[in-house]
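Multiple structures are listed underneath, in structure tokens.
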Structure 1
Amino acid sequence: MSGSTSLYPVVAEVTERIIVRSAASRAAYLARIRAAAQEHPMRGGLGCANLAHGFAACAPADKLALRGVAKPDIAIVSAYNDMLSAHQPFETYPALLKRAVHDAGGVAQFAGAVPAMCDGITQGRTGMQLSLFSRDLVAMSTAVALAHDMFDGALLLGVCDKIVPGLIIGALSFGHLPVVLVPAGPMTSGLSNTEKSRVRQLYAEGKVDRDDLLDAETASYHGAGTCTFYGTANTNQMLMEIMGLHLPGASFVNPGTTLREALTAAAGRQVTRLTALGDTYTPIGEIIDERAMVNSIVGLLATGGSTNHTIHLVAIAAAAGIRLTWDDFAELSAVVPLLARIYPNGSADVNHFHAAGGTAFLIGELLDAGLLHGNVRTVTGADLNRYRQEPVLTERGLLWRDGVRKSLDTDVLRPVADPFAPDGGLRMVTGRLGRAVVKTSAVRPEHHVVQAPARVFDDQADFLAAFQAGELDRDFVAVVRYQGPRANGMPELHKLIPALGVLQDRGHRVALVTDGRMSGASGKIPTAIHLTPEAAAGGPLARVCDGDVIRLDATAGTLDILGIDLDDREPSGGPPGDDAWVGTGRELFAAMRRAVGPADHGATIMTVTA
């Protein structure tokens, strides 16, 4: 089909509400970036000494090009390091991109690096308490890299959790610049996700030792590229494509392949064409509009993606003058069908998703159903219908062809007419404990409602100790509080899931309620996460006691405490405070912890003003 399908009514209504709600802030943002575009290329306004500093280390021909304003200068901003598998492939990208930009008639300079930390490594460690804050640090680092007034466009190299949202937020401060996101692709498939989960659960029960667990994890995470499960990193990649910031089909091509190299070079050539010095000027601040943000939410829901994006997408939107709310996610989730089953929502990994038809099939299905805005701007210079295509290498080089119109594996990827579920599997629950996010796409329907006595913990280590001591072999709702952004940086709490999974498999009714995060790997346990207001901000969770009966009803959208008036109680427990919040660099982030906003506002330290 062409993209003429009528927009689904709820999608149209949500989009219109976002446009109205954001009218003043979006208009101010656009006025600012359009004014900046009038000064372009900005290096033309640099003083002679300033400009000489800017190209002092360039080759003679590039110096000559940059003395004038006829050739575009492209910034490369990279999250490369060789400890993280997802970012290790970026080592060779700058040289390749510089050649590609040169071939397209421009100059590329490596403008700066941004930090890249891995939640998989810091899981359960104090370093995880820096993870969420690293997103805003990446944004600021990106802004520093682009702040020299030398550049006409940018190539952003990043993959994982907080890194991609941070790169975009930083780039949106320079919204007059064209920007292309450059992915690295997932590692090839290793040990099956089903077997990995089995060994993790056996280890939690003490039935296998640490060597067995490490063998399984090593067989799962075994080479260069992104981890293959559908957590935040791979959700990032899908979102960049559905928002039109990747080249079509670029997200899930494995590193080290000729196709991956060809797509990287094509990104360099394409951003050069998109500058104000070319014929198809396409700044990132115009690509990321209200329609693109709605498209991102629809993509998140249709694939059962990471719940971290209920935070990140709100923050990205705010950086572009757009006001998203969790209500927007909830309304869209009710009408967007679940089209993909990728671990932890199924047994397949992202390589299987890609082989089954991948993003081209997914986007085509959603466009044909009227669930996506097709008439949006993208880095291709065309609209989103261009993303129905997939890249191939031919004798003539890199080309794009129409993607498959029928899923090649309906256990992994399905059409809108035959979805895995009629809704997006993301629910917002509200009640006397506050407001939280529940990811239901991996949770069996019989576990969508849990009512049980609370067992309260102020630290995930205390929960794990209680499990090991055999104190939790019963029905209960685990309340793990003081894990929000103001308390300790809002770490992910995946260490809890194997233990809770063991208890659920024993037939117990268990759930988790927390003001912490759980990302895309929350799995089969009903979890109410990102609870706001958080306990450290005086939220009701601070007044919950052991034995209080909590009811989590993901079907009705409620989270309540029964038979108790929390207003009659004083808060108990509490975060450790600044004196204890030291080590692993945490003391350097104390100001961010004090300044951070609530989860439903993006959990950001930034007051983004247009």
Structure 2
Amino acid sequence: MQQRILLVSSADNGLTRRARLALRRSGRMVRTAVVTTSGDIEKAVETCDSDVVICPFLTVRIPESVYTRWPTVVIHPGPVGDRGGSSLDWAISEGEPLWGVTALSAVGTFDSGPIWATRTFRLPRLRKSLVYNGQVANAAIECILEVADKAADPHFRPLDQENAHRPISHARARRLMRQSDRAFDWASDPEQILRHIHAADGAPGVVSTLAQRPVRLYDAHPGRNGLDAAPGTLLGRRHHAVEVACGGGTSIWVGHLSIDLGDRWSCKAPSTAALARAGIVLGTIPTTTAAAAGAAGQFTDITYRRLGPVGEIGAVEFDSYNGGMTESLCRRLTFAIRAAACQDTKVLVVRGRGHAVFSNGLHLGEIEISPESAQQAWRTIRAINALCREILFCRQLSVVAMTSAGAGGAMLPLSADVVVATGHSVIDAHYRTMGLGGSELHSYTLPRRVGADTAHRLLEAAEPIDALEALDIGFVDHVGPDIGFDDWLTALASEYVQPERWLSTMKRTRGRLARDLADKPLDAYEFEELGEMARNLFADSLGFEAKRRAFLYKTPYPRYPEPRHPPPVPAMASPH
């Protein structure tokens, strides 16, 4: 009999979606319940016919009436012996070299139940959101699949924690981390400051002060040395990040923050946009090249390098904070790809920096904090479309390597000749839940790859797919290993450098492009998409404004509104 699993989660986040897809891929029947209270959990299991309840991400107490009736397993982002709701925050803040994930039975005391499975991993010096969606999520999925296997074994009994091996001997119960625990002095060593901001990344941020204004800090990066400025001084900006002086003549870069606007806190947004909203405008810190910027401790979110034994592969890497792409990033990435295509290389690889999230399309924080949010969203969608065009018509064979992605970020790679994904990628190939029709030339590129019927299903069902399904339907061309993906990608790109493969691929992809666009110009696809987007943005026809705010401020999502009467579509010049 097919095993039935109920996933109970406080949010349908990346880990929950990965768990659902992995369990279904392994042959189980899976149902997901998103809950906000203990009462919601009781309602979710009222008609429960599941064999086991698994909680991949839960912030509320599980009622005794639930865990005494069904095997109920909590996935805790800490090693054996660790307890508390700020487990990962403490580990990153204190610079732990090793950390873990534990699957344990729900009992009356948080994180103290018998153990079903556990994994240990090296803890990288990265921000919490990257660690959670990377190392923690990978370990959690392994534990969840092991739990499902053990739940089907009538002879299995979970191990009491008192009898379990503790790979991290000092793991213990810790209280919730407070802002007083996160606080730092700008005169401190930058490494210490970085750890504190990394540990609060995603949420809740670190409360501090910049330009005499209370702020919450996120997205921190190492800065420069040899500076002569008082700690806490705002030194300037580069792209969307601001540089802040620290102790010992050093600095850090802060890419995102929220700011006290007097009557309320702003949403989390690019630092320059958030400060400008409060009337604080900084000058730009100049640098000559991206390579020089990195060497000098300057902030850079786009890099270029050559790969392969004879350097015939160009690689453009970009960093979109948690997948959000600003207007500036899209425009600069377009210029970077155009410049890379002028090099004497045969293959151009475009990829996100790191292995957590490739892109989720529009940067909602930049849109929300703008005084003219609809206009900002319109400018950004036009910038992303220009980026898609640059990839589509690139003179070199283009390869886009994606990890998890959503909405416009999932459609962006489809402009490439070759699309590859990591094995753990989760792809939300739809816009619907955010109240947008979407653009990114998807009305051409998506059916071209998967067919009209599958394209319609992906857009309307609003359900994620995993990398293997993406491969099966033609959304991607190759799926690479999670471990060693970088080397695998270089080897794959080297294969496409070979004359026969290069020529056959270009004939196939560019030949079809020419035939398709002879029947219907690309401008026609884009104008149709932008017509719908204009109604979404300027008439709020699908509730984008309320859904965007619900996402940014973590409030309940509104129901889909009835479409409003569409306004006239704004006049548009050429989309180039």
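Every number here is computed from the coordinates shown, using simple stated rules; none is lab data. Note that the structure is predicted; figures quoted are calculated from it, not measured. Cβ atoms are built from the backbone, for glycine too; each structure is taken alone.
Here distance in nm of label points 7 Å out along Cα→Cβ at positions 262 and 390 has been calculated and equals 1.4, so which of 1, 2 was it run on? The correct label is 1.
Of structures 1, 2, which gives 1.6 when distance in nm of label points 7 Å out along Cα→Cβ at positions 534 and 550 is computed from the coordinates? Value 1.6 for distance in nm of label points 7 Å out along Cα→Cβ at positions 534 and 550 corresponds to 1 out of 1, 2. Matching task: 16.0 is the computed value of mean count of other Cβ atoms within 10 Å over residues 214-221. Pick the structure from 1, 2. For mean count of other Cβ atoms within 10 Å over residues 214-221, the value 16.0 is produced by structure 1. Which of 1, 2 yields 21, 55, 22, 2 for P(r) over Cα pairs in 20 Å bins from 0, in percent, as computed? Clearly, the read-out refers to 1.
Could you figure out which one of 1, 2 the value 0.75 for FRET efficiency 1/(1 + (r/R0)^6) of positions 134 and 206 (r between Cβ atoms, R0 = 25 Å, to 0.05) was computed from? Label of the source structure: 2.
Here relative contact order in percent (Cα under 8 Å, 6 or more apart) was calculated and came to 8; which of the structures 1, 2 was it taken from? Of the structures listed, the value fits 2.
When mean count of other Cβ atoms within 10 Å over residues 182-189 is compared over structures 1, 2, which one is greatest? Each step should come with its number before you reach the end.
Working: 1: 25.1; 2: 15.5.
When mean count of other Cβ atoms within 10 Å over residues 182-189 is calculated for 1, 2, structure 1 comes out on top.
In this comparison of 1, 2, the computed figure 3.2 for distance in nm of label points 7 Å out along Cα→Cβ at positions 46 and 542 is attributed to 2.
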